[in-house]
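See the structures that follow.
All of the numbers you see were taken from the coordinates with simple rules; none came from a lab. From a predicted model like this one, the values you see are computed outputs, not experimental measurements. Cβ atoms are built from the backbone, for glycine too; each structure is taken alone.
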Structure I
Amino acid sequence: MKSEKDILEANLNIYEDLYMQGGGFLRYPADWVVRFQNMYLKDSIPEKSRILDYGCGSGNNSVFLLQKGYEVFGVDVAPSFKKLIKMNLNLNHLDASLINNFDIINSDDIYLDYPDNHFDFILSNQVLYYMSSVKHLKKVCLELKRVLRPNGVVFFTMMGTQNYYITHFLKQIHSDRVYEVRIEDEKHRLNGTQEHVLITKDEQDLCYLFDSFKSITTGYFDQKMFDLYSNFHYIFVGKKT
């Protein structure tokens, strides 16, 4: 069984290799992020507000929010993510200097180099389940809470057991939370990778994991298409009280 540090390092290396090869490039924003912006964010968080995209990857969601008039910052643990951000900025004809708003963070150090109460909204889409334990996740949440202003909003997603990563690729259970999955499908963009995923059991459990924030709403999204059997994720929307 791997240590927490080994789990964090393994997940980092997977995405660094992927980003170096350009395989993790996503141009368009996630459907559920677009819907959330339209259903809630545009009326609750005004333009020019500061947003943090925690685990921003190739910046597809960051660019979408930039286009909506927000001041967007992003962080990720895999250094090569910045070249993918540059591609997205260029493809969307955005100022290349915006790359300076995106920083690399240490996977096993929760600290964020931002002042207290700095952001109005924090997005973390399909990221926080790569934490190595519930304890580590909760520490990260406390740091996110620190940099979020009072009454600021968070939007987090977490993988559930219905997700096909778990139903089709589960190899080992490290604890009642952390599952090891190995993608063995030549058609899959992550074929050959081995990830460690912290699983959410249900919506009640979701609120427990994110009890640093007051819940506004919880839900889920799911899709089935071609060889995508289920991408089930829970959604948590909360605020700093």
Structure II
Amino acid sequence: MASVRTVPDAGALARAALAEILTRAERALAERGAFHLALAGGSTPRATYVELARATSRARCARWHVWFGDERCVPPEDPASNYGMARAAWLGQGAVPDEHVHRLRGEALDPRAEAARYGAELAAVVPEGRLDLVLLGLGADGHTASLFPGEAALAETSALVSPARAPVAPTERLTLTLPALNAARAVLFLVAGPDKAPALAAALAPAGTVPAARVRPHDGELLWLVDRDAAGTPPGA
């Protein structure tokens, strides 16, 4: 069962996401000695990374590992790079050791080989292949990570990472698959803005068919943090 929490605005959403991340980091460190966090791309998660930059230090994050839910097939210095965005907003401050930042190499010449490499790294480093927390966004078409409606990667049943294609540039992508997402200990969707309201309703519907509706951790938690605009909640309600 999904847990849905509505907050007043995008700023409150970023602060609430920060609190969830820090709480789950403490739990993972106490129980398993490391915290494995997968980041999302996009403007909504970026605000959370700015909050992380303010709240974290090298001492606090020495046993954190950062992964990526998806990446555009561009070099890390390209403005479209999810890694580049996360580095500018948070990772570049050095709180997480560089050797613990597991980057999807969007510039790889062979995306299929890069997907296999990253999947093998994730399986080797993450205990039981279960990420502690996966952050995800939601597109207006109901996509999440780079799992778009009708995309072949949605049908993947075993590989943890897959090449994918997007309907907008840059079209070539790399993405965690449903097997990887649904193995996570917790998944946290971050959704803000009125343009996301129809997709959010479709994702939360009992018979939801959009890609985000297929993210249902088998033995973990599913949480949605949404602002009032995305939830369609009038101010003061």
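Of note:
- Which entry (I, II) yields the derived value 33 for percent of Cα pairs over 21 Å apart, for residues 118-213 alone: II
- If you line up I, II by Kirkwood radius over Cα pairs in Å, for residues 94-173 alone, the top spot, with the largest value, goes to I.
- Origin of the derived value 0.45 (FRET efficiency 1/(1 + (r/R0)^6) of positions 70 and 134 (r between Cβ atoms, R0 = 30 Å, to 0.05); candidates I, II): I
- Answer label among I, II for the case where relative contact order in percent (Cα under 8 Å, 6 or more apart), calculated from the coordinates, equals 18: I
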